[in-house]
Structure formats: C-alpha cells, structure tokens
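Please find the structures below.
Values in this text are rule-based calculations from the coordinates and carry no lab data. This is a predicted model, so every value here is computed, not measured. Cβ atoms are built from the backbone, for glycine too; each structure is taken alone.
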Structure 1
Amino acid sequence: MRKNVIMTVVGCVKNGDIPEDVVKLFTTGYLSGESGCWRLKYTETDPETSQRSHITLKMEKNSVSMSRDGQEKTLMEFTPGRRFEGMYQTPYGDMSIGVFPNLVSYRLEEKKGEIDLSYRLDIQGQYTGDRELHIRFADKNPGQS
C-alpha cells in the first residue's frame, strides 16, 4: 500500500519546558507499508543552501527510526528506554551522536496519522539539549481508497 500525504513537521529544541528554535515545515510525502511496518518519506530543502535531504521514518512495534540522506546523513533509532549511538555525516567530517528518547509515539488511522518524538541529544559526547519532533500527516486524496 502506498498513499500520497500532506504533512506538517514541527521540530524544536527545548530549554526546560520552553520551546526554543522552532522549525515548521509543510510538505508532501508518501506513506507505504502494511500492518506492523510503515514508512513515511518526504524531502526537506534547506532555505539557505537549497540542499535537499530525503527523510524516511520507519514505524514498527514500539519504535521509530529516522534516516536522512543527502549532503548530511544520519540514522537515529527511537525505542523507549534505550539509548541509541550513531554517526552524523557532514561534508566537514563525521560526528558521533547519542539519542535517548523519553517519548516515542505514533498512530496511524485510515486517512491520517501522527508521530511524536521527544529525546535528549548529545553530539561528540556533549549534551546539546532536549528535542521534540511532531509530524502530522493526512491522505492527500481523501476521497479515494
């Protein structure tokens, strides 16, 4: 199954309970998969450099993974109670990252869905802040099955 979707992506860095540095993106993408394993794919374009990144979120069981391809590449896995360690590849060199999620939630319905992630991020072993990512998506052609 594959559906074209419209999406709202909101990401922010938090200072305690106060959101700072909020970024909002309205875009299109597609949802594919079947019960037990779903993929949501979309493209981001950096407004300053026009560089494009292809984002894939994979939802299965109680975890979400997010991969980014393009000039900057990374893979992050979000599983409640488990720290993930990986690499963030940039044109200037690779950096180690650590992700510890405190909220991993997704819900899929017939015509819409949502993903909510809240996590602590460190880069090169240094705590960089708490982050949140909220994605809402809906069938681009709701009248079709």
Structure 2
Amino acid sequence: MTAMGLTRLQDELKRLKAEERPSVIRAIAEARAHGDLSENAEYHAAKERQAMVEARIAELEDKLSRIEVIDISKLSGTDVKFGATVKLIDEETEEETVYQIVGAEESDIKSKLLSIDAPLARALIGKAQGETVEVRTPKGHRSYEIIEVSYK
C-alpha cells in the first residue's frame, strides 16, 4: 500500500471511532427511550448500523496491523511496478490516460488510482515505456501503448 492509502485508511478509522460510533450509540439510546424494543424500527436500524460500523472498525484495525507501506519516492526505473504512474494511449481511440498503480484497498478509478488486482494493472506490471499491452475488457480487447512510467 502507498503512504497515501495508509493515511486514507487511518482517517476512516478515526472518523468511525470519533463520529460514527458515538452517533450510533446516541441513536440507540434515543430509540430505547421510545419504549417497546420488539417493535421499534428505529432501534433495530440503529443496532444494524452499529454492527456495520463495528465490523468496519475491526476490518480496518486488522488491515492496518498487517499493512506494508511502500515508499514510492524511493522507486525508479522505466519498468512498471507497484506505485508507478503510467501514461497510456489507447491504440484504437488515441485517447491518453494516466493511472497510478496502487493497492486494492486504496483504488479509486475516478481519481485514476488503479488497483494492482485490475486486469489492466496486471498486464502493465513488468512492462516498460514504449511497449504495448493487450487487455480483455467488458468492451472487448483493448491495446494500450505505455508512453511514460514515473514514480512520484
């Protein structure tokens, strides 16, 4: 995982513990005050939300305890590796795109953060600037030329 991804997970964990957990506890207390719990939809919804929040907290704590952070600033070269920022050109449409290859937990395609588990990332790993990769996508086979590889 990148340092940026680690920070995002740590921030989410802090938010869950500092905001979500207390909010759910207040909602449960408020719903209890309404009386009969067996037919209290607010109470059941709050308890369900509490279970989801606690499960996510446990998941994040587990991941953070096992995470390995890779310092991308210490990487270099022209081969695509984890953490690389890769500029590609679609050979069919001539459209240029730039992706950074990151861990699965931190991927966000809208932000151009491509999961290491994605078919395109798997095809790019080990390739160098100037090479072409073929990837099977839902829209069929696509060919991309690697224009630039950098580590920022």
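Taking mean count of other Cβ atoms within 10 Å over residues 52-59 as the criterion, the largest value within structures 1, 2 is that of 1. Given -12000 as the derived value for helix-only ellipticity at 222 nm (-39500 (n - 2.57) for each DSSP H run of 4 or more, over all residues; to 500), which of the supplied structures 1, 2 does it correspond to? Value -12000 for helix-only ellipticity at 222 nm (-39500 (n - 2.57) for each DSSP H run of 4 or more, over all residues; to 500) corresponds to 2 out of 1, 2. Tell me which structure, out of 1, 2, gives 16.2 once mean count of other Cβ atoms within 10 Å over residues 36-43 is calculated. Structure of origin is 1. Taking distance in nm of label points 7 Å out along Cα→Cβ at positions 68 and 92 from the coordinates of each of 1, 2, which one would give 1.3? Value 1.3 for distance in nm of label points 7 Å out along Cα→Cβ at positions 68 and 92 corresponds to 1 out of 1, 2.
One of 1, 2 was used to calculate Cα extents along the principal axes in Å, giving 48, 36, 27; which? Corresponding structure: 1.
For distance in nm of label points 7 Å out along Cα→Cβ at positions 12 and 100, find whichever of 1, 2 sits highest and give me its label.
Between 1, 2, the highest calculated value is found for 1.
Here distance in nm of label points 7 Å out along Cα→Cβ at positions 4 and 20 is compared for structures 1, 2. The highest value is that of 1.
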